[in-house]
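Every number in this text was worked out from the coordinates using simple rules, so none of it is lab data. Because the structure is predicted, anything quoted here is derived from the model rather than measured.
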Structure P
Amino acid sequence: MTTSERAYQQLKRRLEQEHEALLNELKHELVLNTLVPSTTAIELADLNALIKIAGASYLGNLHDLAARLEVVDAAICAMKLGMYGLCTDCEETIELAALEADPAQPRCHACRSHSRYHHD
């Protein structure tokens, strides 16, 4: 296994672990805040429904959990499509250091800088 394959597998494992932890935490918070009728309703709901419920709430922690889960899920989907590590804006390669810092990073340094400049 080459270094890049090893790094890819480590990033994939980190994303999958974070996804599972975020999903479990989100479900737990939804039950605690009684935003769904029952635990069964949470277990039967798909990921998009859970994100929508949490994102629509006025509770900051639920909104933040949902937002992060959505970003992590997008990174996992990019892996499945063979597009992981490519910037969502310019399609250039995202720096390995940026992915190691945050495996769900969707943009390269140049696009992150440009985005901050125009949206802050």
Structure Q
Amino acid sequence: MLEIAMSSSATTLTISGDLDLAERDQFPEVAARVTGLRRQLLVIDMCRVTFLDSTGAAFLISLADSIRRRGGAAVLRGASDRDLFVLEVCGALPIFRLDRAHSCADAEWSARDQEVDAD
């Protein structure tokens, strides 16, 4: 699922589930909405991404390119090492800023659940 939220300075795209070939029908509409908002900052929240393939990576790359052409920036928040590897293999990792300070809420809940299970 792809959800768009905006503030006065940024657009946030929150991705849940798989970002892959099966989801590609949503990409043109989402890309048009995101670029139409004309914000200089695009935050891509990937905390709940379960799978990213080259089709999903191409979608993220196209969003980042459109923002960069307007002088803006695309920030990846909560991307897993696997997601970053896919973008790196595509040669696209340098076009994104990485929010390494962000801690996904789901990861915190998952860690708490594992602590409870261990007790």
Structure R
Amino acid sequence: MEEDDIYQAWRFRAAKRLRGMLHAIRKKGARPYWIPPEVLGELMRRWDTDAYRQLQARNTAAKKSTRGTSLHTAGGTTFPEARLRLNHSLGRPSRMDGFFEHTHTRKEDRTQWVDEHSRKTKVTYLY
């Protein structure tokens, strides 16, 4: 595994963990010892804006959407982890279009898309 891959995986995990901690802080309103009072005050001010509430509402609606997104074949693996695995198997960094094809085509036949939405996305945005 390349040093860049390790750093990228660490950054992804650290960001995910920090998001979870900040979510808990926002819900409880209690300041943990590792956040200075002035920093928590600024976070609370930002969380109390209309723009932030609109962003939250949009994201909540997206999570509850029944429209769905394109299917993918990465399974329970996160996309950053799947990308690292693809990079390793190719022996080089993968391109975004190649990664999209790898995760949205059937494993038994890489010429067949998992759904029509995936095919349209590739044609519309990645050509």
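118 is what came out when volume of the Cα convex hull per residue in Å³ was calculated for one structure; which of P, Q, R is it? Intermediate results must be reported in sequence, preceding the final value.
Working: P: 118; Q: 108; R: 164.
Comparing all candidates, it corresponds to P.
State the single structure among P, Q, R that was used to calculate helix-only ellipticity at 222 nm (-39500 (n - 2.57) for each DSSP H run of 4 or more, over all residues; to 500), giving -21000. Please list the in-between numbers first.
Working: P: -23000; Q: -13000; R: -21000.
Only structure R yields this read-out.
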